[in-house]
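**Q** These notes open a run of structures that come right after.
Here, each number is a calculation from the coordinates, and none is a lab measurement. All of these numbers come straight from a predicted model, not from anything done at the bench. Cβ atoms are built from the backbone, for glycine too; each structure is taken alone.
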Structure P
């Protein structure tokens, strides 16, 4: 299995950017074939100091292997998401990939 975790910091100048990003994730990324598990959502606050609470949206995808994730990255819907949604709503992103 191959996990792809993406943490998004949205544009604070746009108060609807988190909702726009989440809607774009659902529209453009969820339908892409090859994903075994898809979960996207808003950060949940916690009293625990170890929990990062600086981001707004997280995406957690599981693929059967790295090749499936590589194919996902170049899929036209992913490319459209990056250019049409991500670049308009986000200021920062961090990606964690692991097997």
Structure Q
């Protein structure tokens, strides 16, 4: 299991990763929500009312921060998060 603290402009996020057989499972959690990799299900996050955004094709936390968001729950959109912004930009809006 990988655990890292990621310092951003507006706060610190907790990054968790698990090495799976084919690709890592990665999540970065901020105060109000989280950034997830393609392993996790956006529909479940939405059904639970979470602030969540998804990036795909990543294998490191740094890549998650640089990669464009491909999905966002309605709660994330309410915060002003948009598909196409970077993972870092989305996380900054979760503080």
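**Q** Thinking of P, Q, which structure, once distance in nm of label points 7 Å out along Cα→Cβ at positions 57 and 73 is computed, gives back 2.6?
**A** Q
**Q** Give the label, chosen from P, Q, of the structure having the highest value of mean projected area of the Cα convex hull in nm². List each step's numbers first, then the result.
**A** Working: P: 6.4; Q: 5.3.
Greatest value across P, Q: structure P.
**Q** Same structure again: Tell me which structure, out of P, Q, gives 6, 20, 24, 18, 14, 11, 7, 1 once P(r) over Cα pairs in 5 Å bins from 0, in percent, for residues 25-64 alone is calculated.
**A** Checking each candidate, the match is P.
**Q** Between P, Q, which one scores greatest on distance in nm of label points 7 Å out along Cα→Cβ at positions 9 and 33?
**A** Once distance in nm of label points 7 Å out along Cα→Cβ at positions 9 and 33 is tallied for P, Q, the winner is P.
**Q** Rank structures P, Q by relative contact order in percent (Cα under 8 Å, 6 or more apart) and report only the one at the top, that is, the highest.
**A** Largest calculated value belongs to P.
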